[in-house]
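Asker: Structures given as structure tokens follow.
What follows draws every value from the coordinates through simple rules; no lab data is involved. Please read these numbers as outputs of a predicted model, since none were measured by experiment. Cβ atoms are built from the backbone, for glycine too; each structure is taken alone.
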Structure 1
Amino acid sequence: MAPSRTRVFQKWLEHLEFEGKTQYVRELEMWLKSFERYFHISNLPLSEEETRHSTLRDYSEELRVVGDVIFRISQICTLLLSEERVSYSSFTKYVENSLRHDYFTDAYIRRLLRQQRPSRNMTLLMEALLDSRTIILEVARLSKTSYMCFVSTGRVINREIRKGVFFDYFLDKKYEVFFDRIHSAHVLRIVRSIQVPRYKRSLAAIFLSLFRTLRYLNYIGMQMQDANALKRSLLIFSLVNAELKWLIEYLEEEYLNKEHADAHFVELIEGLAYSLSMELKKVMQRELLGTAGLQQYELIFSKIQNSQGILMNSVQQIVVAIVQYFDPRLDGHNIFPDYVTRLDQSLRLREDIYDLREAGRQLRKNADLTETSSLVKRIEKFKTGSMKYLMYKDWFEFDNFYHEVLACKTTGNLNFTLHRFDTFLTTLIKEVNKRTILQTHPFTKNT
């Protein structure tokens with residue numbers, strides 16, 4: 001009797017684990033899932049205005065990013081199929097030459113389709129994606145890539161992926177157990193302590209989703225080699241956006257739209273769901289806008305790194321908040337070694353706003369236009385640092401002041417702008433001081 005497909009897949013995973021290639025399998029799972037999310041407009045970093053006119057905009061830059069992700073997937077497939085590790089540079093030569101070989105024939109493809117094995121599926125995927133990449137790079141050279149062309153490209157790619165039956169294990173939610181585990185002993189203990197089966201399953205699903213999202217976000221830190229590698233992260237953000245939206249809907253359906261015995265836990269979940277939705281807006285409707293079209297590495301790096309930090313902080317805070325509800329003795333460092341508490345964030349934010357205000361006051365006192373660049377650099381440092389801890393509603397006004405300071409050409413204009421900026425920052429300090437977490441940490445400096 002032939003072994004079941006699931007058993008074949010498990011044995012393949014065990015073989016790759018023995019070869020030390022598990023990290024490539026997990027990365028492949030992430031990229032394949034990201035293709036299913038990226039071609040949906042709701043998962044792209046677009047402003048509300050851009051979303052309303054999504055069928056009219058140009059998608060050339062978004063398509064170029066897809067081409068580079070295909071290149072990375074092909075490299076992963078080669079690493080999984082080959083005994084040798086292929087460097088990025090040598091693989092470039094392989095890709096350029098491979099389509100000229102006569103073994104890329106219809107008979108060869110038919111044989112791969114008939115012989116359903118994980119390795120065969122991967123070979124077939126690599127051939128299909130490399131062909132797609134060639135077309136994508138040609139289309140991206142046109143003056144405009146339409147909405148229909150962008151969406152249709154996504155459909156073609158995802159149909160090709162689904163031709164490999166073993167890729168169901170990468171894409172279908174019921175098989176996520178192959179790739180995700182809850183590794184924190186504290187979290188596992190809390191899940192096991194829940195006595196009601198329904199709530200135990202629910203809590204396990206929530207934690208699995210959160211830890212899976214953190215795994216995806218960690219991969220962003222591995223895409224830092226150059227501007228193109230950084231832009232690949234846009235597909236990861238699309239995947240994370242879809243995963244977290246699903247989690248918010250799940251929390252609402254499971255706890256807010258149904259009767260629950262623990263009203264305090266429901267209140268906690270409601271707050272966490274709202275906070276998460278606002279953090280997603282910060283990233284997808286603000287921070288990542290225009291990243292696909294940027295060329296300068298430093299600008300792309302700043303946007304990607306800041307967005308990663310916002311979402312990682314948010315997801316970690318949710319894990320810790322739920323854990324502490326069941327065991328108040330635990331803190332974030334018991335689960336995440338690099339954990340930064342909301343108190344730490346608020347203290348840093350308050351201090352940085354104060355320092356920024358003092359720098360503005362010093363510039364007003366000196367009334368020297370040549371010193372404006374120093375303040376601009378301070379503002380830019382704040383934007384890439386503590387600004388992510390501000391309420392989302394304050395981002396737009398802060399950005400407006402930044403551009404106003406940049407545009408000042410006379411001492412009178414600068415003085416007027418800095419006076420208004422000072423008032424705005426003073427208000428921000430007072431608002432931050434109102435945070436419950438700071439009530440036992442009064443600000444000793446003059447506000």
Structure 2
Amino acid sequence: MCISKKLQNSSVLYGLPPIGKSTSDIESLTSYVSRLSSAHNLKVLDLFTKIVYPNLERETSTNVFQPTQSISINNSNIKTKEIVDVLSNLTTIKDLEELTLINFHYFMSSQELRTNKFWCPYCLQEYRNQNKIVYEKLLWNFEVVDICLKHRCKLVNCCPSCKSEQFLLKRKGEVGLCDKCATWLGSENTVAKEKIPDEYFCWQKWVVENIQELLKINTQERIENNIRWIDYGENIKEIIEMSKQKYKLKMNDICSLSNISRKTFYNWVSGKRKASLYSLLKFGYITNATLKNYFSKDFNMGLEIRSLPLLINENPFYSKPDKNERVKLKEELRKIINEYEEISSPILNLLQISRRLGYTRPTTIREKFPEDIKIIKRKQNEYQRELNDIKDKKKHELKAVIIKLLNDGIYPSERKILAEINNPSFFWVSTNRVLLNELCNELGIVRRKWTWKND
């Protein structure tokens with residue numbers, strides 16, 4: 001009886017505890033997944049396709065591993081919630097939601113996290129030197145976080161050796177190593193530190209400490225506070241009205257001090273759009289109200305209003321293109337489009353193009369350059385059609401090879417197919433192996449295991 005109870009309480013995967021739970025240094029879910037797969041000596045891809053996805057209630061594609069999509073696993077969407085639930089069941093570890101933004105989805109927009117991995121090289125080196133587990137903080141994923149307060153250095157996103165950008169989730173590899181060349185991403189070279197101006201450091205200190213306070217909140221508190229933000233527009237309206245009364249300001253004064261346009265405030269109040277953390281932090285800075293105050297609807301404000309540091313708009317990350325440089329901006333957009341004249345090259349999506357031009361969202365370029373957006377969408381559609389044509393052609397050729405082998409009385413194993421098509425690397429591409437499985441199902445062929453041995 002005791003053995004039966006133990007078996008019922010046992011987990012499919014190791015009950016790996018998350019690092020920094022309910023603290024400001026809590027790790028991200030992508031970091032946790034990478035460590036979990038390493039603990040089982042599995043590729044992240046295999047962990048998902050063989051264990052996680054079969055336990056989901058609905059079919060899910062593997063786009064969580066695409067460089068621009070791996071952000072979704074740390075975010076607040078339905079996919080994240082499903083993956084968290086499955087991982088909690090498989091590991092028996094509770095409150096894995098704290099490693100994501102799931103319980104902030106009424107309060108935050110879905111575009112607060114970076115698409116690529118950023119980290120503090122000195123933090124990673126410190127973990128290694130002190131024989132601690134190397135992991136990646138959820139804090140480093142936020143777009144507005146630019147520096148590490150502890151080491152007073154900028155976060156980086158490129159390998160020091162091959163200079164390649166790092167992605168949040170990779171198909172294989174360990175935390176702390178480069179995706180491409182497996183170089184260690186930590187550093188002890190303090191000489192190479194870029195000097196950060198005091199004024200900008202003070203602003204970033206405000207940003208980081210605000211987000212850290214949010215990340216410390218436990219799951220139950222997050223759920224309770226998040227529900228209070230279902231009526232988002234009314235909450236923002238209440239904050240604005242309180243600011244106007246407390247400081248005896250007009251709306252134009254608030255817009256000027258916070259460097260936020262009147263139209264933006266209107267979009268928040270009407271519920272058309274959620275405020276970005278960057279905007280909330282600016283508004284909170286001038287009124288001395290924290291993100292935690294806003295999230296818990298405890299709208300305490302400072303006695304006096306203060307001005308924003310001038311330096312924050314000079315930082316490359318925060319700077320916006322000059323509105324008077326419309327012609328120059330159009331030239332840059334045309335230049336990007338011309339880079340992808342060949343249909344065989346996939347053009348960047350609108351979000352990537354917007355960020356390359358200095359905007360955080362694609363709304364602005366949609367409004368300013370509708371004709372260019374049509375060209376971009378047309379190129380994306382053409383590229384997708386070409387991919388579909390290539391797939392259909394490949395499928396037709398592969399099907400012909402399989403039927404030929406069957407007619408000759410030969411089982412169509414991978415080795416036999418490779419011999420027929422005279423392309424030894426054909427099945428190195430995972431999509432080709434998926435195509436083979438689809439054709440076998442279509443033709444009613446039962447795939448054998450260990451086909452290389454059976455040959």
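Asker: Can you tell which of 1, 2 yields -22500 when helix-only ellipticity at 222 nm (-39500 (n - 2.57) for each DSSP H run of 4 or more, over all residues; to 500) is derived from it?
Answerer: Value -22500 for helix-only ellipticity at 222 nm (-39500 (n - 2.57) for each DSSP H run of 4 or more, over all residues; to 500) corresponds to 1 out of 1, 2.
Asker: Can I ask one more? One of 1, 2 was used to compute distance in nm of label points 7 Å out along Cα→Cβ at positions 120 and 216, and the answer was 1.6. Which one was it?
Answerer: Working: 1: 3.1; 2: 1.6.
Label of the originating structure: 2.
Asker: Next question. Can you rank 1, 2 by relative contact order in percent (Cα under 8 Å, 6 or more apart) and just name the one with the largest value? Walk me through the intermediate numbers first.
Answerer: On the way: 1: 16; 2: 12.
Largest one: structure 1.
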